[in-house]
Structure formats: C-alpha cells, structure tokens
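Multiple structures are listed underneath, in structure tokens.
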Structure I
Amino acid sequence: MAAFWAGVVHNSTSRAMPAFFPRAAYLKVKAPHAGPDYKYRILHTFTLDIGAAHALLGAGASSARLVSVRVPQGFAHWVDPGACDNAIGYWEVPNARVVYTENGQVHSFGIASMISWRGVWYVIHLGAVVPSGIPTSGTVDSPSAGPGASINSGTC
C-alpha cells in the first residue's frame with residue numbers, strides 16, 4: 001500500500017501499480033475478452049481515479065502522509081465462478097478506507113473493491129466499480145474528514 005500511496009501523492013499510475021490487480025491474474029479470473037477490458041476499462045479507470053485522489057489532496061499532496069489502510073475483513077466474501085463475468089472464483093472485499101494526515105488533520109477515502117490473488121490483496125476498483133463503458137473522469141470513493149466508515153455493499 002506504500003506504493004499505492006506514492007502513486008496517489010505523485011499522481012503516478014506506474015508508482016501505484018504494485019498495489020493494483022495484476023494483468024496476468026485478471027486474464028485468468030475474467031472471461032475471454034479480459035485483455036482489452038483490463039487495459040481500456042480497469043487500468044484506464046484506475047489511472048483516472050489515482051488522478052482524482054491526487055486532486056483531493058490538493059496543494060498539500062507532498063506533505064500528506066499515509067496512516068493506514070483499513071480493510072473490513074468481515075466484508076470479505078467469495079465470488080463464485082460465473083458471477084461478475086468471471087471464469088474462476090475469487091475473494092473480494094468492498095469499501096476499504098485509506099486514512100491519511102494532511103496539515104495535521106486526519107482524512108480518508110475509500111477503495112471500492114479489492115481482490116485477493118494467491119493470498120495477496122490488490123486494488124481492482126479504486127473510486128467506483130465501473131461495470132461497463134469507458135469513463136472520462138476519475139472518482140474518489142467517499143472522501144471524509146476523519147477516518148470515515150466502511151459500509152458493506154455488493155460490488156458487481
């Protein structure tokens with residue numbers, strides 16, 4: 001998550017990529033047309049959302065510090081093969097929270113969805129779960145003063 005945070009602070013998808021769901025895993029998890037979907041929807045949306053999160057930090061981005069990433073373990077659930085256009089099952093957890101300080105104040109925003117691959121949790125949808133189409137702008141999931149709260153929800 002330190003790499004993810006560096007990506008947000010510097011508005012850099014390449015810095016955030018170690019925390020993003022790997023392409024090879026996505027090709028195994030999802031249906032036959034996963035390659036174009038990964039590049040043109042999933043990764044594209046992640047890039048836009050990294051930019052939106054960076055913009056949320058504003059002029060103080062370089063001084064913002066990651067405090068924690070709160071993953072609500074009780075929200076983790078198994079997604080069966082066939083659901084959400086996937087070829088194989090996987091573990092997913094919605095609505096983790098990125099907690100950070102900026103100018104001495106605690107703030108947070110959400111991670112819409114994380115997927116476990118071989119025991120490691122990765123961000124798959126940052127700002128929102130985008131079921132289809134190619135977005136033109138990024139979103140920040142539930143920005144909040146303070147640590148915020150995770151709410152259990154379905155994600156696909």
Structure II
Amino acid sequence: MPDAVGVWPAFWLLGNGSWPETGEVDILEYVGEKDWIGVALHGPGYSGETPLVNKYVFEPGTDATDWHEYAVEWTKDQILFEVDGRLIYRVTRRMVDFYGEWKFDTPKFLIANFAVGGVYPFKTNGIEEPYYGVPAETVAKIKQGDVEMEVDWVRVYAPVED
C-alpha cells in the first residue's frame with residue numbers, strides 16, 4: 001500500500017445486481033493511515049456505518065505499507081476476515097440477520113481497485129482541499145508517479161466436497 005493520505009485501495013467481493021441487495025464483502029479498505037485497514041459487510045439494511053465493520057490495527061513496528069496477505073473465508077453461515085493468517089473479524093449469518101437479510105448465498109465478483117479521495121477517506125481525515133479527502137501532499141505524489149498499490153498474487157479456492 002502507498003504511504004499517502006487519502007488514497008483508497010480496496011479488495012472486495014460484489015454480487016451481480018443492485019447494490020446493496022446483492023451483498024458486498026470488503027476484504028480490505030485502506031485510506032492512507034498506515035496503522036490500520038478496514039473490513040466490512042454490506043447488504044440491505046446494513047450498508048455503510050453499521051456494526052458489521054471492523055478496523056484492524058497493526059502491531060507496532062509493522063503497518064499497511066508492508067507486504068501482507070489479506071483473506072476472507074466465506075462459508076454458508078459465516079465470513080472470517082484474516083490478515084497474515086490471523087483472524088481479525090468474524091461475522092455470522094445470525095449477526096447479519098439482526099440488521100437485514102443475509103446476501104451471501106450467491107456468486108460474487110472479485111474486485112481489486114485503487115480509488116483516491118471520496119467519502120471514506122474524508123470521514124477519516126476531514127481534508128477538503130485541494131480535493132475531498134485528499135491533501136496537497138498526496139496530489140503531488142500522484143503527479144510524480146509515486147503512488148501505487150502492488151498486488152503480488154490473488155488466489156480463489158473452494159473447499160473440497162465429500
């Protein structure tokens with residue numbers, strides 16, 4: 001991840017249809033604060049600022065700009081979020097049903113994207129100028145070509161059925 005405030009790289013799953021009715025799993029969201037990343041579930045009745053989100057704060061001496069493995073284990077009754085093989089958050093079907101319908105029984109597209117600025121970075125850093133959620137220092141880094149997200153590999157697998 002880049003060391004730049006207001007960037008918004010994400011690694012996520014999205015259903016095929018109207019949002020949030022098809023469900024969304026945010027495996028990783030980063031807004032340029034090196035000490036943490038966010039994970040979340042979104043669906044009808046639980047999109048945005050719901051309790052189905054978590055911030056993972058890295059141990060001292062490491063941060064989001066280091067290489068990490070971000071993962072989600074998605075089963076019929078729970079979704080487990082992991083960083084470097086360590087469970088950081090668990091959401092169960094029962095937890096989701098408290099807020100709305102479980103929308104994780106259908107296929108999802110895997111998305112890795114890199115956004116800059118917007119609502120999430122702004123809600124975190126409160127920066128309005130020169131762009132919403134993006135400070136001048138990050139704009140300068142982008143113009144110099146010094147902002148990038150590197151992905152070494154992506155793996156998708158299903159459990160072996162008996």
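Since every read-out is calculated from the coordinates, none of them should be taken as a lab result. These figures come from a predicted structure and were not determined experimentally. Cβ atoms are built from the backbone, for glycine too; each structure is taken alone.
From which structure (I, II) was Kirkwood radius over Cα pairs in Å, for residues 40-127 alone calculated, if the value obtained is 14.3? Source structure for this number: I. Among candidates I, II, the computation of relative contact order in percent (Cα under 8 Å, 6 or more apart) that gave 27 used structure II. Tell me which structure, out of I, II, gives 19.4 once mean count of other Cβ atoms within 10 Å over residues 16-23 is calculated. The correct label is I.
Any idea which of I, II comes out highest on distance in nm of label points 7 Å out along Cα→Cβ at positions 88 and 144?
By distance in nm of label points 7 Å out along Cα→Cβ at positions 88 and 144, the leading structure of I, II is I.
For the structures shown (I, II), Kirkwood radius over Cα pairs in Å is largest in II. Match the computed value 3.3 of distance in nm of label points 7 Å out along Cα→Cβ at positions 72 and 136 to one of the structures I, II, and report its label. Going label by label, the one that fits is I. Taking FRET efficiency 1/(1 + (r/R0)^6) of positions 48 and 104 (r between Cβ atoms, R0 = 30 Å, to 0.05) as the criterion, the highest value among I, II goes to II.
One of I, II was used to compute helix-only ellipticity at 222 nm (-39500 (n - 2.57) for each DSSP H run of 4 or more, over all residues; to 500), and the answer was -3500. Which one was it? This value belongs to structure II.
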